[in-house]
Structure I
Amino acid sequence: MNTERMLNEFFEMVKVTSLSKKEKVFAEVLTSKLQALGFETFIDNAGEKCEGNTGNVLARLKGNKSAPAVLFGAHMDTVVPGENINPRIVDDVIYSDGTTILGADDKAGIAAILEAIRHIKENNLPHGDIELAFTIAEEGGLFGAKYMDYSRLSSKMAFILDSSGEVGDVIVQGPAQMKLLATIIGKAAHAGVAPELGISAIQVAARAINNMKLLRIDGETTANVGAISGGTSTNIVCDSVALKFEARSLKLEKVEAQIKHMVECIEEACKEFSTTAKIDTEYNYPAFQLGLDTEIIKIVDAAIKSIGLNPSYRSTGGGSDTNVFNGNGLPSCTLAIGMNNVHTTSENIAVESMVKAAQLVSAIILSI
């Protein structure tokens, strides 16, 4: 691998702002790079479906041998603060200047994929068709994967570069997630003159939350209340509170049971205070699990070993494009690329990890 070239390209990419649903400029940069490498490119209409300014970048490079097509994926968007990123290297580890994120999540994944392909092309190595899916709006909703035009893809397996952990770690199991949105209806009244005429939506919400099982439920299940908003003034009994909850589990029946429990807590609190709530639930993404005897895991296992690393297989409590890909019938696993402290201004990745990630992508392509 050409480490200097990969680092220069990574630095170039993280300096291009690509906050969620605002990835258009970066999508254009990637499209240009891919076309220069000989890829056919296509931008789908996923952005139109999630109020973004561009769609997913899908690309295909024709192979020079008879082999099944293989798909690699990473997301283009970053979290905030993700503007005016200034990367720097300290003791062979890449950081931002401390005022922003770095953007290794997930531009380090993209850089590794591009370098692997450059390496294969420059050395005229035989390969089957290579497909790429660089998604929009992964952070906070997996919208790019959800609205992707899967008819554009012919691959029967996908490798997503988007996880912390050492290169060689493979995510083979991830949770389903459901969201619960609730608006509790109270009744306004003067808090000093006639509070008994009001119904405090805040008090109802507090009672409901207090009765809920939250955070770590068991080894497979978590739940959280993430946002509460309502009220205007201390002298007015609050007449409306909006709440946002989520639940996750490696087993669908457990996440459904947790959501049911939280709904019941809200309904019981409303009944106690003689009021009502508007409740909506949403199935956000499915769980997935890949057996170690499946073809995709056998391929990645051999590839990891071929570059001198020891494979490690684990589950995660987080969601990613991998959940959605599997839910659409495309067997997919997530590959760790060595990024650390993601979503913070101390985010970093070792140069060595990026090199290993590129070597792993190359090894997977050449093993098929």
Structure II
Amino acid sequence: MSNISSKKYFITGGGTGGHIYPAMAVADVLAEMGDDVEIYYVGNPNNLEYSIVQQKGYKFLPVYIKGMPRKIGFRFLWWSFKLFIAVIQSLYYLFKYRPNAIFGTGGYVSAPIMIASIIEGKIPFMMHDCDAQPGLVTRKLAPYAACVSLAFDKAKDYIKNDNCHVNGNPLRPRFKTLTKGLARAGLTLDYNRPVLLVMGGSQGAKSIDDAFVEIVKELSTVNNIQIIFQTGKKNYQDITDRLSQLYPHYDKDKNILVRPYFDDMVTVLKSADIVISRAGSLSLSEIFASDVAPVLIPYPHAASDHQRRNAKFVEEQGACIYLEDKDTNPNSLKTIINKLLNDEELQSKLKANCAKLAQYDALKDIVNQFVQIAE
């Protein structure tokens, strides 16, 4: 890679982990490439990205913007005014700090600074989109980007940009180096017994949580499997209250680990054999790199139905068991889990097909392409 000493970079993307963690992975690599590199993160201080950026120690530049209302009306007009203010604020940041380039992961949080870049006309930006069908911001702004990175080959059908690369999603390097044995040791799990991970992304997944909580006791006491249950912060209290009613001593059961959220998802995913998950693109990329057999339950109200498209793509590759959200209940989950536990050949097949989809070099490729547009 090129010498990027004395460079300034704006990184943007927020709202959900699927936008934040790819952006942070790029920021972390850039920060390690020179003592004089300055990283500024543009995000909404009311979102998850603020606390993550604070932990990392990067400078945070606030923009107060939320998702676009889907219907024309007063709320849309108010949102348009807020977007206008956020773009003006972003122009101020560009003229004050004069970054060499901007990297954004799509979504509403990244829109103002990239629109400001188009207006300013001299500071280039690169976009990365995680989904099989790129989001509205990516589709609309991609023609103006100096470079576009995509996670899925089929996403190219939606993008108008000649400098477009299918890289996959940027993964934290430990996904390539951490072994299952070390991951389980880090969570004090028994290496020789199956581990089931249930997660709904950074926001949780109420329908999955509500169904799964009903079968936790049976899976632990009858199946004797180890369970990692990430409920999401919003659902944690309700789920633990319900679990206390169904299984009063669950917190003393060494088979069960219940948390609202894990900061270290690398260790959690790498420790698992089976994972039940939504189908956000970043989650999928991390699943592919984790030697697990996935059960995917796409969120039915995701923008442009992108989670269902993502999950169907994985199913077509023979790399998951697909379950609709409306069909998610204690019985359907128990049936699928038992099927995977009792059919080692199926479990191995899903793991092998997932591994074929893993793209470990995506982060390196994305950073290389970004550095090139900044020169």
Comparing relative contact order in percent (Cα under 8 Å, 6 or more apart) across structures I, II, the largest value goes to I
Candidates I, II; distance in nm of label points 7 Å out along Cα→Cβ at positions 37 and 277 computed = 2.6; producing structure is II
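For distance in nm of label points 7 Å out along Cα→Cβ at positions 285 and 333, the calculated result is 1.8, so let me know which of I, II that is.
Of the options listed, only I reproduces it.
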For mean projected area of the Cα convex hull in nm², structure among I, II ranking highest is I
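With mean count of other Cβ atoms within 10 Å over residues 21-28 coming out at 24.5, pick the structure among I, II it was computed from.
The value was obtained from structure II.
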Matching 216 (volume of the Cα convex hull per residue in Å³, for residues 101-196 alone, computed) against labels I, II points to structure I
Structures I, II compared on mean projected area of the Cα convex hull in nm², for residues 117-172 alone: the greatest is I
Matching -13000 (helix-only ellipticity at 222 nm (-39500 (n - 2.57) for each DSSP H run of 4 or more, over all residues; to 500), computed) against labels I, II points to structure II
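No value in this document is a laboratory result; all are computed from the given coordinates. On a predicted model such as this, the values are computed, not experimentally measured, just so you know. Cβ atoms are built from the backbone, for glycine too; each structure is taken alone.
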